[in-house]
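Each in structure tokens, the structures are laid out below.
Each value in this text was obtained by applying a stated rule to the coordinates, not by laboratory testing. In this text, all values refer to a predicted model and were calculated from it rather than measured experimentally. Cβ atoms are built from the backbone, for glycine too; each structure is taken alone.
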Structure P
């Protein structure tokens, strides 16, 4: 066999049904992400090429130069962490699809995301 299967006992099945039936946190998270995108994008779009994704909680923004240097100087000067896009993909045929992009994860609270967006925008304007 190339796969493994295991069965759950009735008590575990009942607990799983109860846990997975709760959608309230999903509804609230969706609302929060809509709010984060609505508040962060107007701050970033005037200075970076960034669009709202079709799905997910990341923003994938183009940088005005080297993504690693952008992320390093953003951390050094504005105490804000983003992930350089070139570290998320392999180079193939001399091309890295993440080069000159940064990934921003909107996982913090709304106010913290807005503060980070303001720092990123200020950093970009200072370049």
Structure Q
């Protein structure tokens, strides 16, 4: 893992996730920004600095996959780890095929998250 120098941005409409996940990521040694919507992330200063995006799939407004597509359209190659409360294994494969590094089902363990981040920072 590449801690401290790396900014991980969390985009999730669930306030409890935006409060708890950054604490865990900081324990892992990352800098963290949290956003309540894809639109909020897109207009933030964090867009150009983010080295990993932890992204909820289903959100009001722009969804997680739509944000991933928008970033691709803009030429931004930010590794994405999707998180979702909907345990549909059939939905996981298209996300991975679209370039996501991992798709974790809520609730996920600290170990699962650390493993996903290891994949991100090993490959980039």
Structure R
């Protein structure tokens, strides 16, 4: 079970790194994959900078958790995804956004996988 969890977490870490890098080299494609247009001017700068930071940080945190075997690295990654999912629900409930269950479900599931990785793979610092 731990080997499978290690492989899954490693693949997730690499996936998030690649998504973050895509925001830096192909922001239009990265935005389209998330169902949004690439904005102009300062909006574009914010979009590219914030999304690249979000996904690169996720990838680095997950891989740090695996490389160091310290569980504390998995928690902020799980928090980022959990808070993103909560933000999507609040956007739907308060701001008339579409309820993006196709994006919320993976965020919640991956956050749960990361919490399981922290419990099973990590040690305390």
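Before moving on, here are some points about what is shown:
- Parent structure of the calculated result -16000, given that helix-only ellipticity at 222 nm (-39500 (n - 2.57) for each DSSP H run of 4 or more, over all residues; to 500) is the read-out and P, Q, R the choices: P
- Origin of the derived value 9.0 (mean count of other Cβ atoms within 10 Å over residues 15-22; candidates P, Q, R): P
- Label whose coordinates, when log10 I(q)/I(0) by the Debye sum over Cα atoms at q = 0.16 Å⁻¹, for residues 47-102 alone is calculated, return -0.50 (choices P, Q, R): P
- Set P, Q, R, criterion mean projected area of the Cα convex hull in nm²: the highest-scoring structure is P.
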